[in-house]
Structure 1
Amino acid sequence: MSVTTIFLLFGAALAQHGGASLQKSVALAEEVSDVGMTVSDLDRASEFFTTVLTFEKISEAEYAGDDVERLYGLFGIRIRVATLRLGDETIELTEYLAPRGRPIPVDSRSQDRWFQHIAIITSDMDQAYQRLRVHKVRHASTGPQRLPDWNKNAGGIKAFYFHDPDDHVLEILQFPSGKGSTKWHEPSDRLFLGIDHTAIVVGDTEASLKFYRDVLGFEVAAESENHGTEQEHLNNVFGARLRITSVRPPVGPAIEFLEYLAPRDGRPYPFDARANDLYHWQTTVVTKDVNAITSRVRSGGFRMVSPGVVDLGQSKFGFRHGVLVRDPDGHVMRIVKK
């Protein structure tokens, strides 16, 4: 083989490698901009989050039309959407005026795959819990739990699960010194500070990493294995043993995988789930190349909610191009380009 041939082959291989790297870099997630949920009554839900949890309502709008139908994979929809802020983070509440969806199953458990919550950081767990009691919120945990010190990565964290008016599970969480983002330890006179992460139940952490790490470009930030009476009472699951993995984008809340090593009886996400069902959550991921990520989703065999990338024309919802896709367990990511 001539020197010229070797050089040409090497150059082609380098170009191919560089092209692949470039394609990967432009497709990576840049930010988790908000976490959304479907609610049955937008006014009631907004009042709960603003009054009880001190979120600030920053916008409300009503949407309908072919582009909205294609984005959410539902015909004939009309939705009301409110955006609420707490600290640096936002949530999106969506009420479907038409068609109405299904409620959260009354026998839902923390290990069922449709389980998802947001972790709201508090500066004082005792005061936060008492505030929730005053507002008569319904418990999901038996009470606030302090995770034990033997757990190196989670020891000292205080947490409590509770329900909103639609039965979505929410968490308040307080980090001890030395754990969590530095911003959660800055002096503040506020009781509720912002959103650290959204947690989802997964069946297989490695399968989830293939989606969140390899397709979206999130990085693994923390891992732990939690068990014991505190974890059982936090999740209200006897014998709970969890593998917990946190993956982070460059900006915004993390996504936390909750894989139940025991018990292994969590039910799968309903295959016929739709965006108007009250157990629907969606996490919005901002990217520069929504088409590249969509291509990866399709080639990876992951399910789509939208038929493809939707051009929303006049930047509805704060972005112009978007697509809804499902992770290996059915949780929905809304991939957008602003």
Structure 2
Amino acid sequence: MKVLITGGAGFIGSSIAIRLKKERPSIDIVCFDNLKRRGSELNIKDLLSLGIEFIHGDIRNEEDFESIGSYDVMIEASAEPSVLAGTSGGAKSVIQNNLAGSINCFNHALKNDALVLFLSTSRVYPIHKIESANFEEDDLRFFFSSNQSENGISENGISEKLSLIGSRSFYGTTKLCSEQLLEEYHSFYDLKTIIIRYGVIAGPRQMGKTDQGVVTLWMAKHFWKQSLSYIGYGGKGKQFRDILHIDDLIDLVFLQLDESETFIGEIFNAGGGITNSASLKQMTQICEEITGNKIPITEISETRSADLKGFATDNSMIFQQTSWRPKRNIKATFEDIYNWIKNNENKLKNIL
């Protein structure tokens, strides 16, 4: 088998490539990336040391695909990952990356009759519908009430049944458009496609920033004793997300490769779930416990555009139809990130 990973030098792409090569060394892997995200260049050495081919290219440029040979599977992990992209004006870049670029990927996969594993996002679900859900709160966080009127929202979080009518950010919309086009490729061209809507992914190798990679950001700020802010919803840090360890995502990728017929043509949610969710305030407590450091945190009441009071993935559908389950809890995820930063402090300090 030969696997092409677009966005292959990024956090998710490189993590998949490295573990796939270590555990299944007979698979040929090509990582394709434009190295736009700061820190992605650090992964090239690790890829090459394992015999993974790296090609510097951009999915927005059709001609860049010409240097790629044939392959059996495309893992489409390339994206502009910031949910804030385009919200303050200038959406052209996120549209070119996440929609036009993905179309180039789909066309190239079609030429190779390759299976496409498309990494989509939980942000395809409309903001207003989630914000209008019934929430409760305690001293540490918000959480979904058991009393909900919207189909697809429950105390377990957001399921695939939630209506997609409404706005969701340019990031979420471009990913949803790519999903819908991929379904057309599957229906009319018989392209083999698998779509997974992932929630927050975290773990070692992620170059966290304020708009993407918040778990790494939170740990890095505590590690180096720098300040943070609770932004929005009164500035109390009660907004929450579920968190999926990168290795749990990779476990699912392995299952998709081994049992692809279960997934082809389907769309599943996959996230940490409500039991692996935490508020910013709870993340602070975890980071303090692991690092032993307390840092100043500013409270900013104003809520940012495209933010959510809370999100947790309802995994009921994928649990019912597959054997996949997240195995790593939140504490383990933060500990793995801490150890990665500690062991690579000099290399990471100028980036994180």
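Values computed for the structure shown
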quantity: With P(r) over Cα pairs in 5 Å bins from 0, in percent, for residues 170-281 alone derived as 2, 10, 15, 18, 18, 14, 10, 7, 4, 2, 0, matching label from 1, 2; calculated: 2
quantity: Highest-scoring label, criterion being mean count of other Cβ atoms within 10 Å over residues 66-73, among 1, 2; calculated: 1
quantity: Structure (1, 2) behind the derived value 18 of relative contact order in percent (Cα under 8 Å, 6 or more apart); calculated: 2
quantity: Among 1, 2, structure where helix-only ellipticity at 222 nm (-39500 (n - 2.57) for each DSSP H run of 4 or more, over all residues; to 500) as derived comes to -10000; calculated: 2
quantity: Structure responsible for 25.5, with mean count of other Cβ atoms within 10 Å over residues 74-81 calculated and labels 1, 2 on offer; calculated: 2
quantity: Structure with the greatest value (metric mean projected area of the Cα convex hull in nm², set 1, 2); calculated: 1
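Only the coordinates and a few stated rules stand behind these numbers; no lab work does. The shown structure was predicted, so the numbers you read here are calculated from the model rather than taken from an experiment. Cβ atoms are built from the backbone, for glycine too; each structure is taken alone.
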